[in-house]
1. Between structures I, II, III, where is distance in nm of label points 7 Å out along Cα→Cβ at positions 54 and 134 highest?
2. Between I, II, III, which one scores greatest on relative contact order in percent (Cα under 8 Å, 6 or more apart)?
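Each value in this text was obtained by applying a stated rule to the coordinates, not by laboratory testing. All of these numbers come straight from a predicted model, not from anything done at the bench. Cβ atoms are built from the backbone, for glycine too; each structure is taken alone.
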Structure I
């Protein structure tokens, strides 16, 4: 009798659970980081999401937030199941929000990645990065979102920290904004100089060519790996397989190529969390320089922290070499 009661209970529980589980997978939320206005992003991404919805047989919703952290937190609390990130924000999603890279973007022109840039108005007397650094006390800097790879992490290290310049404290004024806002602020002389990237500038040349003509590049970074597309690790395996197949197959028809071209993208390609290794190295190097230059930190504590970072960098170096 007890066995029959137990089986009946399990059957009842399964009957109650199955509709609930199905209800949880009838819609998919796709996060899109705020590189520019929500209106522009929605216009660019919506055709792809509609194609994804048709392929998956479920509604795919665009998820926007006012900053990168909003999409990271959205994934953390399962309000976002799949998302487009930059590498820095993608690293945060992997480390703090249960995310996992499964594909990455490619450039429409076949480039293996993209570049962070520093831009000024075309009439600016500033011609080089050295000019910017030399006159920084008199300049207003448009800096990127704190979780932006090309707007903050890469220029923060290569352009500023490596020259012992603090982009937050050492300029006359520093304001944070997304790529589009920084571009337009330079074009309209609201800021003197700003961080950006070549992909966003290429988009501006198409959408607002007259404004793009007002902008000039004075610095370009080393190559940055192409952006990751990330899903939650706990997403249903069957749904993962469908999403992966859609992304890797997308871009074969002329209509799909046109959608990708609007996004400035080529076809997606398979990837994994290893693409973050150079970004992790960069983040640790940035932390190391900051600690090493901290004159207020006790010598013993400084040496301990530097040793920890050096050990982490050594492990990352081995992982990169083993790839």
Structure II
């Protein structure tokens, strides 16, 4: 048997309509020295039967009771033999050179721990424009600094497009169980711990926006859960950054959506100095705090922009940078 350099971990549950496509795309890779670990998370459709029809020594099939994706992923990691781990989802398609491109990237960049790549949105762009724009956005994040500075906007990389060094889990733990998106929590944790991220500048995956996608139907991927986990990791960063010099926080935005997303700051008892708006509102307050005009932002405050409109977010970001504010030092975009 050839040496196993890459372990591809593909969990699935009731994926009979797409599983063949995903498996075949991995078996057709130009890079050959891999194992494909298929974790059946309690499927009760024809998925198990479909998997049994493949005759390839590189396949390792594990049938589990329904325990959820975190358990399936961690089990796959625990039995893997490769020094690199690649993620794959049951409804996606990996381009033939995906593994080779990511392997070469990690071999040439020993300081990088996680590598992603460009992904191709497959779905109804008009009907699901928000998701398509999100794919455009993650494709624009091409360097570690881009990914790091945008980590609080949304999850900055596509989970099934990732390859990482297995030894990362020796010191950073594996996927965690909780009421949050397991991949986003892992990226935030790894970035917090100083793991560097990279990206192959080629399309390596067709990312299918299916109706049964876990991030569409599971409560762990509800937007409230995203904002809870990002607030937690922001607070951890903020405490370390300003532990010797407490800094009041300004929230950019005053609409209901902004207040709904920023409310999770309250449990950390941060000093909210006020809110920022593009319209002067000298006689109005939000939650008992003043509203500052964006051209009258007080000194010695840290700005968190919760404006989610993409055009608005870009305008706010550019205004702050053009006026001497440093992203990651004076402000963060929070999505």
Structure III
């Protein structure tokens, strides 16, 4: 079996999780961990003595034995490191969001394609059993025609230094929505407020318009007394509630809705009947999403295939974030080009 060599750049909050999953995967050897913090690097190298800790990522890129890199640094550095990695012929796994602008994201996608390299974004939730089950239900027509999509992702902290609450939290929900619905909105509107640091929104509401009558709405907040990770998807047949914090029943399907009277003679009365049926929780695969991310990245390199959350998916999420940011400033709906 071919064993790939990888370097992980950044070992702050998410980097150690990547290292843990790669270290347990027989398809890859983690050769380097890179971070500007000696304390963080020392913690990793004590835990994994075979991994070499360095503070200059250029050393990783210049090592011809390295096949791929995983980038888990602040958003503002993603483009520069990712761009340099691709130029050095390395496959790249990037944390979300993949870049600070759609122009940067597009450049990375084009560069990876021109060099025949895998470019993947760690949209970890699309790899979880819960989200995969929701997509299965939607694709099978279980909930009927889509009516609305509502998401809440709120908690107390963690405040980011370089991005606002939309750029921090929304990539999760935007990537989940794009995966489940298999389409992205036509336009986006955002409202936000800065209560702690001027110009850095910590509370925001984002509304998305699709073709037809489908709408989506999201609430993002760093100042909530409770942590909530909940999504509600409504259809003409059934409704789905996805609660990521529920340890047992993350997905529940409700056979509930309304029906208009089919009698043409009664139509002027707008008779509505309420349908209340069963509630059931499908069996969910509890495999860690990040394990699937790492597996998909390595398999994509070895099998020369596109990963599920490829650079194009990452670009689309960045374009939505960019449109939401434009809307925060203008106060208007911002169109998203095809």
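1. Details: I: 5.7; II: 2.6; III: 4.1.
Greatest value across I, II, III: structure I.
2. Details: I: 23; II: 15; III: 19.
The structure with the largest value is I.
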